[in-house]
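There are structures below to look over.
Each reported figure results from applying straightforward, stated rules to the coordinates on display, with no laboratory input. Since the structure is predicted, the reported quantities are computational estimates derived from the model, not experimental observations. Cβ atoms are built from the backbone, for glycine too; each structure is taken alone.
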Structure I
Amino acid sequence: MTKTNAMRILERNGIIYNVHTYEGGALSGVEVAQVLGEDAERVFKTLVTAAAPGRYYVFVIPVAAELDLKKAARAAGEKSVEMLPQKQLLPVTGYIHGGCSPVGMKKPFPTFLDVSAAGNRIFVSGGKVGVQVELDAADVICVTGGKYAELVR
């Protein structure tokens, strides 16, 4: 398998991770957890929001959860944030829907990881549809410069 940009960045930072692949294209996050045989609480999705033109924020939450936009805005220090339209995902992040990793976006954006991940080994997109990487949540924080926050409803 060809390494993704996210994998190269993890390796460059000395982060130990495991790669898990699945077939079937862009499945829902809950379906990805099922295919991997993992609890949905350990599999995280990457959501990108905008507060104003040019101000983007990344939120990493469990796949079965829903991002609370008020909590997200509070974590980011903004009055409000809204989900980035799907058509803008590739130009802003360099990733497509279903393959968006918090690691290796075109630019570093402020990143927040739900507090439920703290102290756990989690799965996030490896930067390509059908590829997940398993790593310590603390390593996601380290490589993205992120912070933990309460993010879900």
Structure II
Amino acid sequence: MNPRWKDVRAEVPELADAVAALFASGTNKTMATLRADGSPRISGTELEVGDDVTLGMMPGSRKLADVVRDPRVAFHSPTLEPPKDWTTWAGEAKLAGRLVPGEQPEGGLPGSYFALEVSEMVRTTVAKTPDGDRLVVESWHPGRGYERVERE
């Protein structure tokens, strides 16, 4: 079992807050699931980041069938157009893990609700350094913890 969002936030609060802000930057996120034949399926989705990362799915949807069969998923934050000065770009974020059944929120539409057990969290930005602009990839994984990699 992987940790839930509140556990990740307790371990790496600054990175978790930055990732949560990127996911909150727009309504539509991208979700990857696995089809019955093992090939990937990309779907638009909405999710909430609070004490948990939560989302719901409509009854009979293909992504729900995928998740019931194999709960491994990945999410990408809304894609924001980078400005001309990439070093002012807010960046992008990714989450991956397994969905576990969750509670239907009060007033929630009929459907299936889930929370994410997090196996990966990544934030990508660009930083200005004395040697020039560098791509910065910050990540967190259970058991490995926080890592930061800079690339030219």
Structure III
Amino acid sequence: MKRLLLASITVLGALASLPVAAQFQKPEDAVKYRKAAFTVMATHFGRIGAMASGKAPFDAAAAASNADIVATMSKLPYAGFVEGTSGTEKGTPKTAVWTDRAKFDDDARKMQDEVAKLALAAKGGNFDQVKVAFGAAAASCKSCHDNFRNP
């Protein structure tokens, strides 16, 4: 019994330390992380967009699979938005990410909610519903880009 309790405490302690271990050693690491997450997200989102715009035939299974990946990835990049990683170059975060963090976080949650709705619509396999949900998700992405990303 004592061994089980000791093992449980050890596992819980290790799990509790994960957020500390996951912190980035250098700002460049945070930038690489968020860019990688956004790249994967954009690739799969683009596949759905091609279907929604008629540039690719609608494939319900592919739409659902891609939407699930986008929904999962949508939660990841925000850990990479750390102080000292903004810039003025195209595509870099504006300083507003840090000066208006509440709005930035709200926009991120809105995007995640819209992407979750897209994943749900894609699971249903109805092209018209996927197209509408894709439009709403794309609008939420654009809003954040307009407010927090250098053009």
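Numbers at a glance
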item: Of the structures I, II, III, the one that 8.1 was derived from, the read-out being mean projected area of the Cα convex hull in nm²; result: I
item: Winner on relative contact order in percent (Cα under 8 Å, 6 or more apart) once structures I, II, III are ranked, highest first; result: I
item: For -24500 (helix-only ellipticity at 222 nm (-39500 (n - 2.57) for each DSSP H run of 4 or more, over all residues; to 500), calculated) the corresponding structure among I, II, III; result: III
item: Parent structure of the calculated result 2.0, given that distance in nm of label points 7 Å out along Cα→Cβ at positions 24 and 128 is the read-out and I, II, III the choices; result: I
item: At a computed 18 (percent of Cα pairs over 22 Å apart, for residues 40-119 alone), which of I, II, III; result: I
